[in-house]
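What follows is a set of structures to go through.
FYI, it's all coordinate maths here, none of it is from the lab. As the structure is a prediction and not an experimental result, all values here were calculated from the model. Cβ atoms are built from the backbone, for glycine too; each structure is taken alone.
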Structure I
Amino acid sequence: MHELALAQALVEQVDAVISRHSATQASLIRVRIGPLAGVVPELLATAFPLAAAGSRMEHAQLEFAHAPIRVRCQACGAETEALMNRLLCGACGDWHTQVISGDELLLESVELINDTPLDSPRSAHPYV
């Protein structure tokens, strides 16, 4: 189950975001997954609580955004949507295409919480 390794990497990435912005925890994590990324969102959602246990995102909600498959045609130059097993140009039908979207796995956004009291030096951070 490589989704557990991905969930652990996600926890590390979000933890870095939390630290960078001097927050105390994350409440919502959005991940963009394309159908060609080789990741099953349901398995990642199952693995995430295991990877996040005891961390600053232990209680965060994990949300997925799905990226469409888009290709650029090398014959006519058009950029169109394509199907998983049919990466043809939607304009001319040529099969000489390059995937430009749909294979990504990206941390799209993180909503942060800062529970630090207002009189604390950490609460003066300009990005929180």
Structure II
Amino acid sequence: MADRPPDEIIALIDTVFTAYNSKNLALISGVYGNEVVIVDGFAPFRWSGPNALNNWWTDAERWLQAGGVEHEHLANEGVKAWGLSGDRAYASISAILTITLKKGEQIIRPGTLTYSFAKTGEGWKAEGHTWGRLS
């Protein structure tokens, strides 16, 4: 096995970080397939189905507003584990989420962003992701 996932998967991961940090829903939407499952650290904690990404994005924006968040930045610290079997793959990425509150305080949350992927007629697409905080 190679020391990193295929370039197509790396490109999807890079797109996720770019889209998340620029708050670009249209860009991140191109990463995902039709049936998605997302698990994240804010209520309702799990989203699934064809509207999962949009519903998660909307709920995330609400969470940011309610929490007094001015800005957040998700830093990609590299793929730490991955697997590939035929047309299925996963990648676990070390990441650091830096949240800047409107009051000027910063919250730094290291975590793991894990993706599952499937190869379709359109190439590789994410089937979902899970964010796990490490602190």
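Quick look at the values:
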| quantity | calculated |
| --- | --- |
| For semi-axes √(5λ) of the Cα gyration tensor in Å, for residues 12-51 alone computed as 18, 13, 8, the structure of I, II it came from | II |
| Answer label among I, II for the case where FRET efficiency 1/(1 + (r/R0)^6) of positions 92 and 108 (r between Cβ atoms, R0 = 25 Å, to 0.05), calculated from the coordinates, equals 0.80 | II |
| Structure responsible for 33, with relative contact order in percent (Cα under 8 Å, 6 or more apart) calculated and labels I, II on offer | I |
| Mean projected area of the Cα convex hull in nm², for residues 60-99 alone - structure with the largest value, from I, II | II |
| Answer label among I, II for the case where volume of the Cα convex hull per residue in Å³, calculated from the coordinates, equals 99 | II |
